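Q: Listed next: structures, encoded as structure tokens.
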Structure 1
Amino acid sequence: MSFVLNSWYVAGWSEEFADGLIPLEITGQRLVLFRDTGNTLFALEDRCPHRLLPLSKGKKIGDTVQCGYHGMTFDGSGACVRVPGQDNTPERANVRAFPVVERHGIVWVWMGDPSLADPATIFDIPEMCDPAWHMHHGGHLTIRAHYLNVAENLVDPAHVSFVHPTTLGNAASEDVPVHVSTSGDVIRAWRWIRNAPPVGFFKEFGGFSGHVDRWHYYDLHLPSTAVIDFGSIDSALQCSEDDRDAGVRIFAIHFVTPVNENLTIDHWMHLRNTAAEKSAGDQIDRLLEMAFEEDKAILEAIHEEEQRPQTRRPVRIAIDKGPTVYRKRIRERIEAEAVEHLGEPVAPVFLDVTQ
């Protein structure tokens, strides 16, 4: 298994969970989500403990879910509250419940040990609450690829020149160095392209015609949330790297949710520091969708080749620093979850004498 479980993953936008039973899969685990009469959202294991029929094949009754096979009924905590034909409920007749939090219109589900589910660790950035920024939920990109390939693509500015030559990149950036920082919790890769023609995105949305300074900052928050800070400004203004708000600046945020080993959903949205009207958000969405479809084609082709017999090991080149560190950190987190730590030993027999 290559999933980090002790983490919050995005299930979708709040508006998508209105009524009824909604099945989905995250990290290979099948869930059913539903709202109670007070509008609180719950996530349960999508499997009745009796004959294993998915609960999503049943129906919602008030604040409960009724199995569609023999009518066993469960509340939002996963407890069985009714077994038709008998007064008692078997002690083990329950289903697993997964912690759920809604924030900024986004539904987060904790897939690991529920005792470790701290809402304070849910991804957030100040701009999501800043009235000077405009938030726009986007769509869901279903990609037939492993989530690690999808996520590492989001800490890789170097691919933009080649995968997105008419939307987010152009030839002017092909040999511009990429800077990488791996010293903190967030892996960052970035570069500036100075005094270059505007890319297609900013020709259409930013209205630039002359040369611009443009930037790409890729921040990857483990296990799989990425913020791509990109924008442009007139080259004549000689913008400093810390004054990006003076230009047309956009955050494309990707909540990469692993469905299983072969399927990933990229829930994406954007924030912008200009153009408050909704029509601008819709226009940006259309432009971003074009770029993301370009990524999807590349990533699915890679995944298909990975399933074939391998006759040689893949090579690594200079631009792979961010993805390499990312993979290492994911492995370390998965390995840490695979064992139970009992704390520091009292009066241990074995002593560490290394200096």
Structure 2
Amino acid sequence: MAKINTTVLGAGNMGTALAQILALRGHRAALWDYESRTVEVIARTGKNERFLPGVKLSKNIVPEASMERAVENAALVIVACASPYVRQTVRKLAQCLIPSPGLRPPSPRGRGEGEGRRLVIAHVVKGLEAKTNLTMHEVVQSELPAALRRRVVTISGPSIAKELVRGVPTAVVAASQDKKARELVRDVFTSSTFKVAVSADWKGVGICGGLKNVYAIALGMCDGYTRKTTKGYRWSDTKYHEIGLPMNMKAFMFTLAVAEMEQVVVALGGKAITVHGLAGVGDLVVTGLGDGRNRALGERICKEGHCKFVWQKSSQTHEGVAATKVFFDLARRKKVKAPLLNLVCRVLYRGADPCKEIKKFFADTAL
């Protein structure tokens, strides 16, 4: 496709990785971040050692300290900040789209409706917004002018930033109400090592992106299960169970997680087919079986036999912790039976013994 001007808002690992992919495809990629220091370092060194150490960034990446300049004349803007900052970032973006002296921001109007390109706003942020329980797609829409809301695109799926920049073959999904918007994202990114599927089920894709973190905690608990913390609920005395529950149990839990995810997603307005695609099963493989933070959290909970450390102020924030309570409440409200959600919720919010819960879960689950 023709080369276009793009903008990435957020210079973390994923934001920088996406800017690099766009730049290597020949597109101009403006890169903005709230931390001006990060932008200055990238401009001076051509690297982002804090988030993507060792990666030499393309000259097509243009670090911008001003969001107004960053989005000027862009045809595609990608929001890649942390989930708690999505609303304020998009609110600031919306203000930048209002013409001001000396600037010619991108017009939200389509071709034939006036000057400017047909602007598309995408985001790669997963999870639900605290308090509102809105998907990130809905949060972005709520802060944009009405003319742009249908052109919001959710990009999700199994994508690790450090693998992306190494050219490791990766596939994600772009979901939007607007066919042309999701197809633009697909065409802009698609290469021999990066594929983008398209979907109209933005709701299901967004729900999967938050829900898979909860199931990743559950899968991590299998890795941390030990005889030491079972307190009378011992299974086999083999050496394997001293260090965790191997793949048989994880495969069992993974299978049930997918089935449960489908029920929750459909109850909340998404489509079952989405769960069995890149945004659901695909992302759960990476998050629940890889080196993700939420899986590691579940492992530590079982190794220590409790989750008290989760609530310490110095503890690292894990997306799956807040998501557990949100999805537990939503599932209950929709009268969806979700035993895995219940398991993780009991451990995190009711102080239940994690290894006892795993033992009970397996014993009580009917096939």
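None of the figures in this text is laboratory data; all of them are computed from the coordinates on show. Computed from a predicted model, the values in this text were never measured in an experiment. Cβ atoms are built from the backbone, for glycine too; each structure is taken alone.
Q: Taking Rg/Rh (Cα atoms, Kirkwood Rh), for residues 56-95 alone as the criterion, which structure among 1, 2 has the greatest value?
A: Once Rg/Rh (Cα atoms, Kirkwood Rh), for residues 56-95 alone is tallied for 1, 2, the winner is 2.
Q: Which structure, out of 1, 2, was log10 I(q)/I(0) by the Debye sum over Cα atoms at q = 0.20 Å⁻¹, for residues 80-199 alone derived from, given a value of -1.35?
A: Structure 1 accounts for this read-out.
Q: State the single structure among 1, 2 that was used to calculate distance in nm of label points 7 Å out along Cα→Cβ at positions 88 and 176, giving 2.7.
A: On the way: 1: 7.2; 2: 2.7.
The value was obtained from structure 2.
Q: Work out the source of -13500 here, i.e. which of 1, 2 gives that when helix-only ellipticity at 222 nm (-39500 (n - 2.57) for each DSSP H run of 4 or more, over all residues; to 500) is computed.
A: Clearly, the read-out refers to 2.
Q: Could you figure out which one of 1, 2 the value 79, 62, 43 for Cα extents along the principal axes in Å was computed from?
A: Details: 1: 79, 62, 43; 2: 72, 44, 39.
Answer for the origin of the read-out: 1.
Q: Which structure, out of 1, 2, was relative contact order in percent (Cα under 8 Å, 6 or more apart) calculated from, if the result is 13?
A: 2
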